[in-house]
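I've put the structures underneath this note.
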Structure 1
Amino acid sequence: MKNIVVLVSGGGTNLQRIIDCIDNGEIPNAKISLVVADRACFGLERTDNHNIPTLLIPRGKTFSEELQQILPENTDLIVLAGFLSILNKEFCESFTGKIINIHPALLPKFGGKGMWGNYVHDAVLKGGEKESGATVHFVTPGIDEGEIILQKSFPVSKDETIETLAEKIHEIECEILPKAINNVLELPL
């Protein structure tokens with residue numbers, strides 16, 4: 001059984017997708033051993049009916065150190081699922097190849113500091129991009145600079161809005177995140 005730790009900052013829709021995929025066997029032989037949030041958020045409440053332990057570590061300079069101290073020793077994968085804090089260099093290097101993130105753009109475009117959520121979608125529209133999508137990538141000390149695991153795109157229509165982009169990208173995230181988790185854990189698809 002592979003052990004996954006999920007980090008969240010918001011509503012936890014990607015966390016819910018992971019929970020559902022484990023429950024329905026789409027992500028086989030895995031369990032979420034811990035969910036950690038960097039602020040009070042609905043993502044923590046999504047674990048209530050699933051017997052998944054949760055922990056709130058307030059964001060700040062010591063977040064990475066505190067996280068490292070409480071991580072289960074048998075953690076196989078750390079998934080950043082709508083997680084907004086930046087993990088420090090030492091933490092990233094300690095878990096090279098074991099931390100993944102889902103990003104609402106086609107990296108390497110529209111990544112880096114300040115590029116999250118609607119800020120990304122707004123930049124895509126203002127940039128006149130012909131396509132957008134989502135990317136799952138390994139986490140490294142450089143923000144959104146890690147190797148791409150899986151990416152899927154769609155054409156951006158002329159009448160696209162931030163809201164319609166967000167909706168389409170969330171559908172893609174729901175599709176590619178479980179596949180990327182299986183790829184990294186080397187589980188059968």
Structure 2
Amino acid sequence: MSSERTAVQVSPGVEADLEALTSLYNHYIRETAVTFDMVALTPEERRPWLLSHPEDGPYRLLVARETDSQDIQGTSQEILGYATSSPFRPKAAYSTSVEVTVYVAPHAGRRGIGTLLYKALFEALAGEDLHRAYAGIAQPNEASARLHERFGFRPVGTYREVGRKFGRYWDVTWYEKEL
């Protein structure tokens with residue numbers, strides 16, 4: 001293991017990230033209830049999701065990569081996490097609302113990666129015609145609740161036992177942030 005200094009770079013997700021992003025998400029599908037997807041996805045199945053997040057506009061995908069300080073170009077950068085803003089609901093009247101989420105690689109937790117990603121995401125969204133951001137957090141998830149509250153989200157309600165995974169029912173608390 002190298003003791004050289006590393007840096008974290010946040011940039012838009014690109015096609016070359018698809019396999020690593022799918023692998024990271026599949027960890028959460030298989031091991032946790034933070035997503036209610038039940039079956040691991042292939043990169044090809046995940047491609048429409050990636051393509052629905054262009055580099056500009058209200059629907060973004062930002063990726064945090066660890067880069068060696070000697071090679072900031074980072075041809076072999078490890079993905080530490082990602083954040084997205086996506087349509088809140090498909091009807092036109094919801095177009096100024098987005099649903100946001102952040103996923104951090106299991107080994108990269110407690111390093112501020114989620115904070116870094118959300119900071120970059122909300123800066124990128126600042127110039128967009130958006131009014132509200134929403135986040136649904138499967139309970140319990142204190143780390144996610146604290147992250148969202150640091151960014152000005154407030155709980156607005158809980159759907160009780162709304163999802164069933166791993167043989168039990170899970171609540172989801174919805175958080176809202178004014179943009």
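Values in this text are rule-based calculations from the coordinates and carry no lab data. Keep in mind the model is a prediction, meaning the values are calculated, not measured. Cβ atoms are built from the backbone, for glycine too; each structure is taken alone.
With mean projected area of the Cα convex hull in nm², for residues 79-142 alone computed per structure, which member of 1, 2 shows the largest figure?
Evaluating mean projected area of the Cα convex hull in nm², for residues 79-142 alone on every structure, the highest lands on 2.
Which structure, out of 1, 2, was FRET efficiency 1/(1 + (r/R0)^6) of positions 55 and 135 (r between Cβ atoms, R0 = 30 Å, to 0.05) derived from, given a value of 0.65?
1
Among 1, 2, considering only volume of the Cα convex hull per residue in Å³, which has the greatest calculated value?
Once volume of the Cα convex hull per residue in Å³ is tallied for 1, 2, the winner is 2.
Taking distance in nm of label points 7 Å out along Cα→Cβ at positions 95 and 167 as the quantity of interest, name the structure among 1, 2 where it is greatest.
2
Taking helix-only ellipticity at 222 nm (-39500 (n - 2.57) for each DSSP H run of 4 or more, over all residues; to 500) from the coordinates of each of 1, 2, which one would give -7500?
2
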